[in-house]
Structure P
Amino acid sequence: MSDLNDPRVFFAAERTLLAWTRTGLTLMAFGFVIERFGLFMHMLMAMEGKKWQRDASFWVGILFIALGALAGLVSVLQYRSVLRTLKPVEIPQGYWVDAGVVVNLAMAAGGIAIVWYFFYGL
């Protein structure tokens, strides 16, 4: 339990949550680029008459996308655990503390949807 009675503690926790949001989005974007690079290689191989299989770029891309979604989910859990330790005086009155949580959950759902799409298509 915090004894600071200072709203800056809450804002530090929120900044950390948003930093994890950026990290998760970056991991997902990097994974998407890696996976699409495999598709580009597939197109090049089709021109040469070779058969394409899911290779390392597909699995590494999926791994990064899933890792980004997991980072979003874990950061929400961490943020909520920090909020439970704060006193009401440390959270500004009328401030909606769940905005970052909603963003991270939406990001994680988007990552899961992308992974689903890569495996099963539309």
Structure Q
Amino acid sequence: MHKGFLITAALLGAISVALGAFGAHALKETLSEQSLVTYETAVRYQFYHVFALALTGILRGYFPGGRIRFAGILFIAGIIVFSGSLYLLVALPEMRWLGAITPLGGLCFIAGWVMLALGIANTGASKQ
């Protein structure tokens, strides 16, 4: 188990719920439909990867090795870069260049899932 990943997942989960509620109630009337879709995508991917990070934190105890840990780091980076850039794009629409870094966060998510799979596949379980 990786306590740091589990704590981070819990805190990012709370933030996801707060941001989702904020978007549904406070931003729904002020954002364009496209901006609201972008915002909801940011919240949705953040929340999906909160569960990925929690799973990674749990699996770290069963599959020791650097790949599982690296997967957790990639999930955190993906949340920051992917969701973070979308939140900023909605808040600061004049900074359209932020959209160019969003795919880097998506690559972090993909790499995180691949590292998680490799970490499980290439390591014997310490507990059955």
Name the one structure among P, Q that relative contact order in percent (Cα under 8 Å, 6 or more apart) of 29 was derived from. Q
Given a value of 68, 23, 18 for Cα extents along the principal axes in Å, point me to the structure among P, Q it was derived from. P
P, Q: which one has distance in nm of label points 7 Å out along Cα→Cβ at positions 11 and 107, as calculated, at 2.7? Q
Given that P(r) over Cα pairs in 5 Å bins from 0, in percent, for residues 35-98 alone, derived from a single structure, equals 4, 14, 14, 12, 9, 8, 8, 7, 7, 6, 5, 4, 2, 0, which label among P, Q identifies that structure? P
Given a value of -27500 for helix-only ellipticity at 222 nm (-39500 (n - 2.57) for each DSSP H run of 4 or more, over all residues; to 500), calculated from one of P, Q, which structure does it belong to? P
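Taken together, the values in this text are just the output of simple stated rules run on the coordinates, not laboratory data. Note that the structure is predicted; figures quoted are calculated from it, not measured. Cβ atoms are built from the backbone, for glycine too; each structure is taken alone.
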